[in-house]
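Taken together, the values in this text are just the output of simple stated rules run on the coordinates, not laboratory data. None of the values given here were measured: they were computed from a predicted structure. Cβ atoms are built from the backbone, for glycine too; each structure is taken alone.
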Structure 1
Amino acid sequence: SQYPVEMSCYRAFEELIGCYSIGGQFRHAWRYGGLGLCEDKQDRWTFCIKQSFSSEAEKARQVQNWYKQKLARDMATKGSSESVWASRSEPLHKPF
């Protein structure tokens, strides 16, 4: 499958702490004009802790499903380059 089967709780926790840090909040304020709520980081860390008690097969299935749902949420709310650029069916002849 194209989705990861592992998730590092340590990495998720580091990202959460980094988001709530002064530097993380400053970066968010600079880029977006306000303080960050870090909801996506909190959701990831909470999910990771909850699924860590599952069996390996169940954990892999849950992690893949989580990434699939996250991609769907991001596509619905943030969009992607696919919403701006049209995919070519044939390559350009002598593009340069």
Structure 2
Amino acid sequence: MEEQDTYLQSRADTMRTIESTIVELGQMFTQLATMVKEQEELVHRIDANVDEAEMNVEAAHHEILKYFKAISSNRMLMIKVFGIMIVFFVIFVVFMA
């Protein structure tokens, strides 16, 4: 009889241990759910920042292309001005000599 009481007491202790472990796991999952909920806003802000950065990169790319076209046209203008100056210099040297 005493052996059976010891066995039943052991089983009851084991059940209490299992119950406390399950309660502890439930608390851990609740904390995890809270942490995930807190991180949701941060993830949304990161996503918004990535979208804004993408738009800024596209705008910068457009501005760089516009600047490159302006430089290219300015380069041709400088070549034309230099050519005209050479023509005037040659005419000046030919008629003054």
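Any idea which of 1, 2 comes out highest on FRET efficiency 1/(1 + (r/R0)^6) of positions 6 and 78 (r between Cβ atoms, R0 = 25 Å, to 0.05)?
Structure 1 gives the largest value of FRET efficiency 1/(1 + (r/R0)^6) of positions 6 and 78 (r between Cβ atoms, R0 = 25 Å, to 0.05) among 1, 2.
Which structure, out of 1, 2, was FRET efficiency 1/(1 + (r/R0)^6) of positions 14 and 62 (r between Cβ atoms, R0 = 30 Å, to 0.05) derived from, given a value of 0.90?
Source structure: 1.
When helix-only ellipticity at 222 nm (-39500 (n - 2.57) for each DSSP H run of 4 or more, over all residues; to 500) is computed for each of 1, 2, which one produces -19500?
1
Could you tell me which structure in 1, 2 was used to calculate semi-axes √(5λ) of the Cα gyration tensor in Å as 30, 24, 11?
Among 1, 2, the structure yielding 30, 24, 11 for semi-axes √(5λ) of the Cα gyration tensor in Å is 1.
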